[in-house]
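**Q** These notes open a run of structures that come right after.
Please treat every number below as a calculation from the coordinates, not as lab data. This is a predicted model, so every value here is computed, not measured. Cβ atoms are built from the backbone, for glycine too; each structure is taken alone.
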Structure 1
Amino acid sequence: MPMLERVAVVSIAPILPGVVHGGSQRILDGVLRGLADAGAEVRVVCSWRPENDGGFELAPNINIEPLLRLSGYFPDPWEVPPYQILQSAESIAPVFEWAETVYLHADTFYLRNLIPEGRRVVRSFHDFHYETALISAFGFDADITIVPSDYLKRCIDATVGATPGRSVGPVVVVPNGIDLQTYRLRPGVTPRGVRERAESDLVLLWPHRPDPRKGIVEAIEITGELVRMMPDRNVRLLVPRHVDATSSTETREFYDNAIQLATAGGVMDCLEFTPWWSDDETAGAYSFADVTLCPGNFIESFCLVAYESLACGTPVIAARVGALRDMRIPGVYTFDWNLPGGAPIEYLPLNGALISALGNDIDTDAVRTILKEDFSFEEMQRGYLAAITGDMPGAQEPSPESTSTVRFTIAPWCMARSPWVYNDYEYGWTRRDKLAEFLTIGGHHVLGRRAGGRCFTLEVAMEFGVTPEQVKQGLKDGVIIRV
């Protein structure tokens, strides 16, 4: 593997001493330490906050430099006075001059002209729906792009990769790694800021950052449902309060709204806010809980929460959205988010997922074996290191298939449940009747597989009863795509 000496890393999100904001920041921390362990000197440029003023050393050979005068708040980190962008550019240009390689973490960095010609540029995406990420993906190139899941790769290939005149470049999947030393069963631990368990307690955990699409409404509704289903149990809903609650009005409003929802639902006594925990404390919270909730319609590109919870022996209830549709690990009980009436009854509803999660114990050892084999933290570090050094085998740009036949497939961001189709980017269902029926049960009309979906021609769809107009409308609405 080629040796790296000087790596500049850009994180638009602020990095604070002793605090990890969320899943993407945990991955970044692992990547930085992997680079330093491989002998690189790492300078990390991030957004300024009073808490990180002056910078700090994260670990030996990893220096955090808060030189970006951006807001640090998503989804609008660049919404600042233009002179602050100028000041940021002037401050970070010398860092890029110093570096041999530039890594853009969760890439939303637009000042690409500051990177000198000839520097290797590697980026990662951890979402593909915020405006900032979409602009970076469609507007800028990189030597290689890292994504955490096949789902996210399929979405990028089907959109950026199909854009006329655009070359997406190599897109490689490096699954997020689960730190099994940190995330493990911790019996008898009571998390910081939480009262001890009583024998009748039924503890639900909603450990997400404050985005309504992460499912706080659904979590409160689930709490109310369990209160009615199990009157002899003391249902508790634990919600960590994000570190931004002290500095962001929008974040404070999120938790105020949660209080209003819980009050209106008659479960305010069940809602318990906790501190924003460290990784070790979060592992204890997973172990403390009976079920971890991931019930929203946020477009998850991986969902670290679900994997971490399983590593600690706690089952997960999750909506089938984004990459969670591909999750096939025992202990995850999924349901179709807000599925309209009239869909086939074999699809597990929310109540069924609840009953299954509460009535089945996880074989934690077996689950941890799966996580170690498929989602190793060390393998993730090695994967990022190989991509950043240019030593990743098979990282070539995909070549288009040569065929004269026009073929289609269901879009990677969609799921069919006849007569409905769910679209991640619409955050809901639309009725598609015959097209939805074909996409749901037309699996015997397979002409080959690409991008995770079955391919079909217009003629095959018409044989099933789908009209050309329905195919045309499906293309327009993003339900199906051309292969």
Structure 2
Amino acid sequence: MRNIAKILLSILVLIIATTSAGAMPQSGIPDNGWIANDDWASFPQSQVWEKQLPANIVSGPVFVGSRMAVALENLQVNTFGIYSGKLAWSYRLDQKPNQIISSSDSIFVKTARQVISIGDGGQKNWIFQTETNITTDLAILGKMVFFGCADGNFYCVDAKSGKKTWISAFKSVPAIGPKTLGDDQLFFATTDKKLYCLDIPTGKQKWELVLDDSPEWIFADQSRILAQEGKYLFAIEASSGNPRWKYETGTGSLQAVSSKGKFFVTTPALAINCFDANFFGKACCISTGKRLWLSQLDSFPTARLFCSEETIFVPKGNLIEKISSADGSKQGNIAFGKKIESVDLQGDNIAIASENTISLYSKVPGKIIFEVGQKTLGRDSFAVEMDVAPVIAGGRSFLPARYVCEPFGGSVSWDQGAKKTTCQLNGKTLSLWVGKNTARTSGGEKQIDSDPKIVPFIQNGRVMLPVRFIAESLGLKVGYENKKIVIETERGQK
């Protein structure tokens, strides 16, 4: 009987390790999914580059500094320059990678029994070898890396040196998590239906909670722990471990993200449930959670959700659906060229993984291209339609300022009384007046052109301005490709 029990335990540990390996945590998207940038989805997406890889992607993409990294089935970790898409370096592993996460200057790879730290230049920093399989995800907080193993040990490892900071031993196998909250709380669940909270600096146990069933996942944010147990979603007070409310989701739930004061939880019933994160319930007993709204989806999310204060972003197939966090109403889609299986964000950039393909998109293009007499404006590899075509006057190209400034994230305003156009981009301000050969920049007055006849003018109700002068005054580069005018940012020149 003892031998049978040992065999069953080994099978259980293997299942846990395999399940944990399937998770793809992201570095640019925080663990709670909160990106705090509501204008992220307001710009068209330009594809900067796309790469076919020699094997399928196991984990990633993740951003690390000026590079993006993925772990592949063929035991490689490859990194690419964000703007160029060129291979920066490739690191060969001894074991199959299960998960990849990153800090500001290093990549951390989890295999069956190793955690490997790789520097930004592709050099091995350290390898931490475990005696048994790693059964949880990796988590990183500051200078510490956390994970649990099949022998019941939970580790905190120094991210710089790879040396053990502390070890906490448990009677059962750490299986779900870990999640961190603040700089002093770490949470994970074990196979014996217990949820633990540890003190991050010391590894000492703060509390444990015996659950009715093994949780499918846990989520930490807003001073709460969410845990899905069977058909019930539980909210647990992070400081004490006391359950505060539960909600019957019926079919269980898949994942959670949070915005300010709200939890958003998806279910297999193709729905997003929004819960009040500030609802405490009654002190005497477990209350029923306060659901604010439910929004139906037409298909399952294909990657993890993320959200801003006003919008929830749901990756589905080759698009990201936008849903209002206020009432669950649909706000439209952002279309991409590939199926979204994993996603990471960094500033204006979004990286998408699909089988053996990695793509980088940006809301700010590296360059825009247009041709005199044509209304098509090229944004990297995408094209958008303008409502007016560029024209030639006095040997110079003219175009409304919005098509030069706004694609790069700038703004344009019009003063009807003064007949003045004002452009702002990257901290620079430029003002031009209809009929005047001088402009005002952040540094003072400036002549538009040596030819005094080169001035802004109105044509068919649109203010036309000299393209080269506007672009160069705002820090952009102007050139030509096959008789087409090209305006580039610093990124586009790399």
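**Q** I have -10000 for helix-only ellipticity at 222 nm (-39500 (n - 2.57) for each DSSP H run of 4 or more, over all residues; to 500), calculated from one of the structures 1, 2. Which structure is it?
**A** 1
**Q** Here's something else I'd like to know. So if we calculate distance in nm of label points 7 Å out along Cα→Cβ at positions 275 and 291 for every structure here (1, 2), which label has the highest result?
**A** On the way: 1: 2.9; 2: 1.1.
Largest one: structure 1.
**Q** If volume of the Cα convex hull per residue in Å³ comes out at 159 when worked out from the coordinates, which of 1, 2 was used?
**A** Value 159 for volume of the Cα convex hull per residue in Å³ corresponds to 1 out of 1, 2.
**Q** Also, I was wondering about something else. Please state which of the structures 1, 2 yields 0.70 when FRET efficiency 1/(1 + (r/R0)^6) of positions 51 and 259 (r between Cβ atoms, R0 = 30 Å, to 0.05) is computed from it.
**A** Numbers: 1: 0.70; 2: 0.35.
Going through each structure in turn, the value belongs to 1.
**Q** Hey, distance in nm of label points 7 Å out along Cα→Cβ at positions 35 and 355 derived from one of 1, 2 reads 5.1; which structure? Before the final figure, lay out the partial values.
**A** Details: 1: 5.1; 2: 2.5.
Structure of origin is 1.
**Q** For distance in nm of label points 7 Å out along Cα→Cβ at positions 123 and 459, which structure out of 1, 2 has the highest calculated value?
**A** 2
**Q** Which one of 1, 2 has FRET efficiency 1/(1 + (r/R0)^6) of positions 67 and 243 (r between Cβ atoms, R0 = 35 Å, to 0.05), as calculated from the coordinates, equal to 0.95?
**A** 1
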